[in-house]
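Some structures to go through are shown next.
Where a number appears in this text, it was derived from the coordinates with a stated rule and is not lab data. Every value quoted in this text rests on a predicted model; they were computed, and no experiment measured them. Cβ atoms are built from the backbone, for glycine too; each structure is taken alone.
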Structure P
Amino acid sequence: MELTTQLISIPSVTGSEGTVVTAVALLLAELGWSVQRQPLDGDRANLYATRGEPVVVLSTHLDTVPPFLPAREADGILHGRGSCDAKGLAAAMIVAAERLAAEGEDRVGLLFVVGEENGSDGALAAATLAPKGRILINGEPTGNRLATAQKGALRVSVEARGVAAHSGYPELGRSAIDLLLDALQRIRAIEWPVDPQLGPSTLNIGRIVGGEAPNVMAPSARAELMVRLVGPGAPIRAAILAAAGPDVAVTFPLEVPALRSPSLPGWEEITVAFASDLPLLSAWGTGYQLGPGTIHVAHTDHEQITVAELRAGVDRYVTLVRTLLARAVR
């Protein structure tokens, strides 16, 4: 809990992770890990820590969504931004790896990336790190259950250009907001696919910006969307482009595919509707996903995790690493 509190107390909204990266790097070095820092832009960086030749790598992200929420503990519950997504998980991974190291196990690595919440540039860059190991455990809040299927994510940007004019004379201009709203209405009417295991694809219009003033025909407007994928992205992109029409420009800044992961005997499994960095870390070998906490409070103003969940998470990580190491040497 103490380590989780320390990490939560360092603001690390995506794009501003430098301070927390430095803090984690110093901690791991003090604990005796060999720490490789992979610079991105500015003071942002991924961290990869090893003690020997890694076979299993524990990984999660150090960035958070905005806004920063300070850490506080009450009645065995730890509150604050990143408590369950995913600084609490990073702390649990470090404690689990230290427990294994104390037993003489040096085939475990730690990979902490930045940028997961907006663009996943950290995970994409991590493909060049070495040595990678053969198995990766990605940390996301799954209630300490093994997530064997997850939806993908498609980020969509829709932009309209209009002609500014006095709103009293609309015939002299063209409202970009009207063009955007019409396109969004058509996109919302798309019949999204359904997968028997993952459920339906869903659309969220997460952000709309545009216009200058109530008495000005809007010269520009933009919307940012997220589609949760349950299958291939290509037909979804084609449907969006067809529905949007010629009056707007559509781009797709990021696509993370849906993923199915291996099962393990004796482990409770779940299917999750969120996307993660795991599909983008395929170069790190066979991927598994597990972590304490619930995604239902992530990205909210009441994000939290119980101390009991964190402690159980440490135990689950230790057990999973041991299980996977035993299977790897067969």
Structure Q
Amino acid sequence: MPNHYTAMGAVAAAGSLVRRPVSYPGLVLGLATATLMRPNDGVWVALPLCAAALLWRRRRAALAVAGGVAAGLAPWVVEAELRFGGLGARLDAAGEIQGGLRPVFSVPAHVSALDGRLLCRPCDGDSPSPPGVMIWLLLIPLAVIGGWLAKRAGPGPVDAGPRRAMALVLATAACSAAPYFFLVPYAAPRFLFPAYALLALPAALGLLAVREAVRGSRTRTALAAGVLAAHLTGQFLLVDRHGGIQAGARGDWERVARVLRAQGLEAPCTIGGNAMLQPVAYTSGCVPKKTGIPDALVLVHRAPPRWARDWERHPVPDTYNTGWSVLVRPGPKRP
């Protein structure tokens, strides 16, 4: 997923700006990476960085921010012209995929997604799990404590001291999360990767403060250790549960591919249907086909279209998720 690289680029850019002297290559490369991976995220991350550079009267830093964003956007704009016929058409297509950007309040959906769901769309009927919610219950207070400690700290090897540096990190984290909280009508844990990566910095300071606060007291040490153990246990349980879910779901792709091969379908071939076509196509050696008549249909809990009702249907056995079936076009594989 590109969100990880966006997060690393955001951290690199923020750190490069608060250094003394400013690391212009790091600032440009960090924002270029973040914007190339996720153009919308890169722009939102750049807003507080550019504002800080102007507030601190660092014109060259502001130009570096703009240059990094422009470098990341350039391939995206070129592709928009070549594949979509223009920037406006690509933005419209992206908006349709997102379900239409509009003022919403998606924080409850993100809380529900903390239990490890890859995509919470929709989140109706989902309730947050205690191990998932504990991430926020620990991260946010630790980040606040870290920010408070930075406010009290003296000058350091950053522009205007730790206070400004930590304020910039917190503002950048808030800006990176804001569109997903208030504009996107669904949630996924990966959307908040940049915010989590940035908040990890003040949270680390907060964790050090907790260590100092409990030192010398067995009761406080035991309490802190208990909270940490409960958090880690919950995270390991989530990893184990969702790791099993993902392994089972991905195993379905190989089972579908075996049925396709058993029916004589081999590369080069095309498949269609209502399933996740890209991973199934990759596993089977075929190419997804959204228009026209494919060589085979891969369906999940779906009746075949009118033009494929006479195709022989082959249920996929022993699947993790039920309802998979394969329909292979009779006769030659390709017209």
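Can you say which of P, Q returns 1.00 when FRET efficiency 1/(1 + (r/R0)^6) of positions 165 and 197 (r between Cβ atoms, R0 = 41 Å, to 0.05) is computed?
Comparing all candidates, it corresponds to Q.
Of the structures labelled P, Q, which one yields -8500 when helix-only ellipticity at 222 nm (-39500 (n - 2.57) for each DSSP H run of 4 or more, over all residues; to 500) is computed from its coordinates? Among P, Q, the structure yielding -8500 for helix-only ellipticity at 222 nm (-39500 (n - 2.57) for each DSSP H run of 4 or more, over all residues; to 500) is P. Assuming 21.2 is Kirkwood radius over Cα pairs in Å as calculated from a single structure, say which of P, Q it is. Only structure P yields this read-out. In this comparison of P, Q, the computed figure 23 for relative contact order in percent (Cα under 8 Å, 6 or more apart) is attributed to P. For which of the structures P, Q does the calculation of mean count of other Cβ atoms within 10 Å over residues 53-60 return 14.0? Checking each candidate, the match is Q.
Which structure, out of P, Q, was FRET efficiency 1/(1 + (r/R0)^6) of positions 69 and 253 (r between Cβ atoms, R0 = 25 Å, to 0.05) calculated from, if the result is 0.10? Traced to structure Q.
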